[in-house]
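Some structures are shown below for you to check.
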Structure 1
Amino acid sequence: MNIKIFIVPLILSIFSFVVIYLSLQLDTSPDIIVGDSMQARTFPIFLMVVNLVLTAILAFQFTKVYPKEIQLEKFPTWSSMLLFLVFYILVSVSGDMFVAIPVVMFLLGITWGQRKIWISLTNAIATPLLYFFFLIMCYR
């Protein structure tokens, strides 16, 4: 049995335990975030317990059947993951998701091969505007 196939379940398990540890460090959270019914630690802990159960199932499957070798993902997949980092940085710097969403949507369209830049730009601008107007209509 090859030990390197257990690297992914090990990384997922470490990530889950780190998230659970960090969630247990929160004493209380503002009512504006979680409301009156739930503490901020409840959902991440539940989600990570589910993640740990699924990781255990994955590791068990690896012991029964050796997984096939897969090819590495191509550039658009990795660049899409980097765009999540760009989104986080833009939201942190600007403090507004409505600034970050169009930028990331435009870059995502270009990354995945949209040749007509105006289509990608139109989608990037129209989607947050439609969402904003939908919110206004719902809260009237």
Structure 2
Amino acid sequence: MALDQRLAPTGSPRWREALPVLAVTTAGLAAAAALFAVDPNEPGHYPTCPFLATTGLYCPGCGALRGIHDLLHGDIAGALARNPMTVIAVPYLILAWVTWILRTTGHPAPRSTSLPPWTIWLLLGVVVAFGVLRNLPGWDWLSPM
């Protein structure tokens, strides 16, 4: 009998694999509850974006807290107005979280995503382009207002 199996309270070493999933899930639910309850549109509740504070420019993440707050309240149009990249990213993050839970609990899950290097570079280029475009005149619709 392996040492892990003797130390596991349930007789299975899988409980140790579940701890990170439980920790991330708990932290995510706590953050979502706080963001649902405390409106980031009200000044003084959350810190200002450090990039915005030092440069006066919007970073690709500016408006993400307000966008997630809007999503948690069911306002998809408001979330898109705050940060469209966040709205696009949330379903992928949820899919990755569900896949992680399925794998940890021993259920069949989609294969892990091994992206070719060009897709990672493309994603980086899209994020940088989004950050640049939202600060250019004429692209005000991308600013987190």
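Throughout, read-outs are computed from the coordinates displayed, never taken from laboratory work. Predicted, not measured: the structure shown is a model, and the values here were computed from it. Cβ atoms are built from the backbone, for glycine too; each structure is taken alone.
Among the shown structures 1, 2, from which was the value 18 of relative contact order in percent (Cα under 8 Å, 6 or more apart) calculated?
So the calculation was done on 1.
Please state which of the structures 1, 2 yields 3.3 when distance in nm of label points 7 Å out along Cα→Cβ at positions 18 and 82 is computed from it.
Derived from 2, not from the others.
Right, here's the next one. Comparing mean count of other Cβ atoms within 10 Å over residues 50-57 across structures 1, 2, which is largest?
The structure with the largest value is 1.
Upon calculation of semi-axes √(5λ) of the Cα gyration tensor in Å from the atomic coordinates, which of the structures 1, 2 produces 37, 20, 13?
2
Quick check: -24500 is what I get for helix-only ellipticity at 222 nm (-39500 (n - 2.57) for each DSSP H run of 4 or more, over all residues; to 500), calculated from one of 1, 2. Which structure matches?
Source structure: 1.
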